[in-house]
Structure 1
Amino acid sequence: MVITHLGGQCFKVQFGDTTIAVDPIAKDSKHLKSVRFGADVALVSINHPDMNGVDQASFNGRDAFAISGPGEYEVKGVYIKGFKSDSKYDGEERVNTIYTVNLEGMNLCFLGALSEKEISGETLESLDEIDILFVPIGGEGVLTPAEAYKLAVNLEPKVVIPMHFAGIGTKESLKHFLKEAGKEGVAPADKLTVKRKDLEGKKIDVVVLSPEA
């Protein structure tokens, strides 16, 4: 599996011949530069141009299957669950969807533009053990760095990938998050290439991905 960061909360997850776009950036985003690439599935956490550019994930013969809310889905052998939560992104109360994606023996969890400090008990009971957690850290309508790290500790993933610090979020949010985690020396990587065996023995290992956009 190869994970790359395209700015904001946008990630491209590639495994085999399948590509998943997470919170693709729309062309009319006022904060972020959209990047067009072909994906098989597009996950949208909230209905906002910074995260709902499904058309940008349909390219080069690929028409992305859009998932934009709670429920259970199976697309091309990929199992996806969505759970309702809340966001206050861009100054408005919004419905946010937390997604879990199970593939290649790993469970990925995308918290989206989450503003709630705690996840509901019902959702927690439905979450499987998390291998890779994507958590917003930018404040201003999503979790602050301190809130994000505390929630990450509670969820006990093997790897944590911070998001919502490039193009959106507060300028110093990544620095503050790494300080909370005691990981000030973590160097950003261009991408994360990972297999199930690579996660053995890891616990809340912070990985920072530099945005391509």
Structure 2
Amino acid sequence: MDRQTNYFDPDCRRCRRLAHYLEQVRRQHPEYYCKPVAPFGDPDARLVIVGLAPGKHGANATGRPFTGDYAGLLLYATLHKFGYASKAESKDVEDGLVLTNCRITNAVKCLPPENKPTGGEVAQCLTYLKNELESCAKGTVILALGTIAHKAVLKALSLTQVRFPFAHGRRHVIDDGRFTLFDSYHCSRYNTQTGRLTQSMFERVFTDIHHFLA
């Protein structure tokens, strides 16, 4: 995908802490991907899902967003149910899974320690997210998974949290419909196991998106 070169750099080392951590994880797990993880899916998607960052034993290991980790279980099962994914599971990059009218990206493209990027690291990655969103057609729906992704989207679009506060299930109309931003709690292990995010809650967000795009 030629456009991807504008919003992803597989050799990016802007963040010293993250670059150092990737090298550390690579030494522990030499079979892991351990590089910035590219967006995955349809280049002309009307739905763009923005997550937080690659998971250590998921996307960072496999090289594909939400693949091989717990957070991907609910996400891909839901994408399949609503017709965006050809399979209900995303196990590895060779599994043949295809996304239709949907693309998944992350606010931070590299694995952060404890899955917690700093504000500076999010800011360093904003250029990639900004370029990716600017390449989207008018009317694109953005689904932000969690507050960090939500804030990153707003910053990439030069908007403020005050005007568009995060809330699970909320919908924000941006630039007179250039984008519509939907919010959801992140489908992380912690959120799903504590009940903060249930399957029905997550599917309601996708039902709203499905009706909006219909």
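Here are some notes:
- Each of 1, 2 could give FRET efficiency 1/(1 + (r/R0)^6) of positions 92 and 140 (r between Cβ atoms, R0 = 30 Å, to 0.05), but the derived value 0.60 comes from 2.
- When mean count of other Cβ atoms within 10 Å over residues 108-115 is computed for each of 1, 2, the largest belongs to: 1
- Given 1.00 for Rg/Rh (Cα atoms, Kirkwood Rh), for residues 84-155 alone, calculated: source structure among 1, 2: 2
- Test item: distance in nm of label points 7 Å out along Cα→Cβ at positions 68 and 132 calculated as 2.6, pick one of 1, 2: 1
- Read-out helix-only ellipticity at 222 nm (-39500 (n - 2.57) for each DSSP H run of 4 or more, over all residues; to 500), computed value -10500, structure in 1, 2: 2
- Which entry (1, 2) yields the derived value 21 for relative contact order in percent (Cα under 8 Å, 6 or more apart): 2
Every number here is computed from the coordinates shown, using simple stated rules; none is lab data. Computed from a predicted structure; not experimentally measured. Cβ atoms are built from the backbone, for glycine too; each structure is taken alone.
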